[in-house]
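Dropping the structures in below, format is structure tokens.
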Structure 1
Amino acid sequence: MHEHDQETRGAARERGESEREREREREREREREREREREREREREREQESECVCVCVCVREREREREREREREREKEEDEVEDDEEEEEEEEEEEEEEEEEEEEEEEEEEEEEEEEEEEEEEEEEEEEEEEEEEEEEEEEEEEEEEEEDGHEF
């Protein structure tokens, strides 16, 4: 049974790796297709450039504009990545602050509980002292009464 589970997990892992490899291959194929499309586009542009000087100027301007657009896209992607990283850092900091606050609250609660326990102990001690004093007073009164009783005879 144990070996069967290991074989099943191993097969699942291999299927997962195989699927990821197929996905990577599909992505590489899509990238190659995009590159071929870009190459076809560049080829069309080169053909147009050879047709006319006027067209050449326009094509160059379009290529420069495309390059500027690609640069803007790259910058936009970089900014998004930076924003995501900053947001993640802020979330982590907030979580840490919340954890610290929770710890502080727990410490305060513990301190309050300790103070309450100390107060209760002090109250108990005071009550015990009062009881002892009352007992002593009662004993003194009894002794005085006994002495008085002893003098009467």
Structure 2
Amino acid sequence: MTEIGMGISNPYDGEKRAGAVGQPLPGVECQLFDEDDTPITEEAIAGEIRIKGDNVFLEYWDNEAATTESFKDGWFCTGDVAVVEDGYYRIMGRSSVDIIKSGGYKLSALEIEGVLLTHDEITEAAVIGVEDDTWGEAVTAFVGFKRWINARIRCIKGLV
């Protein structure tokens, strides 16, 4: 993040985990929070990353509204949604655009796109949440194919 520089990183020496952005750097505190501003203490539960530390800026220049919106109880609200797995943070996306809330679940549009792109016939994928009276948001995918494959649409539905 440009506001704080680097707060989480994979170690220079030691275990680097595929898909993870790493662990908090020395002097940096990180915590996941749910939508009710409650700290998340269980692993593998998605929440917004909030950061404290000497590397975190104090305020937005001449923009009190942005400062008030971005800080809660001394924590900087990054807008990044992540899970923690064995102490390593894995980013799922931005809370404002990449997280789809459907049926009580928080789904990562980026992860769904990644799964779709594993299919040999798919060349591109974009996933969004569309307002839905039953689910809150319905997962909707826009998919580009190498060629038209009418009979294989059912196979793609099985991916997600």
Next on the checklist: Suppose helix-only ellipticity at 222 nm (-39500 (n - 2.57) for each DSSP H run of 4 or more, over all residues; to 500) works out to -37500; of 1, 2, which structure was it derived from?
Outcome noted: 1
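Quick check: 6.0 is what I get for distance in nm of label points 7 Å out along Cα→Cβ at positions 88 and 128, calculated from one of 1, 2. Which structure matches? Present the calculation step by step, with values, prior to reporting the outcome.
Working: 1: 6.0; 2: 3.4.
Checking each candidate, the match is 1.
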Checklist entry - distance in nm of label points 7 Å out along Cα→Cβ at positions 48 and 72 was computed and gave 1.8; which structure, 1, 2, did it come from? => result 1
Item to check | For log10 I(q)/I(0) by the Debye sum over Cα atoms at q = 0.12, 0.18 Å⁻¹ computed as -0.65, -1.14, the structure of 1, 2 it came from | outcome: 2
Checklist outcome for this item: With mean count of other Cβ atoms within 10 Å over residues 96-103 computed for every candidate in 1, 2, 10.0 is reproduced by structure 1
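Each value in this text was obtained by applying a stated rule to the coordinates, not by laboratory testing. What you see is a predicted model, and the numbers here were worked out from it, not measured in a lab. Cβ atoms are built from the backbone, for glycine too; each structure is taken alone.
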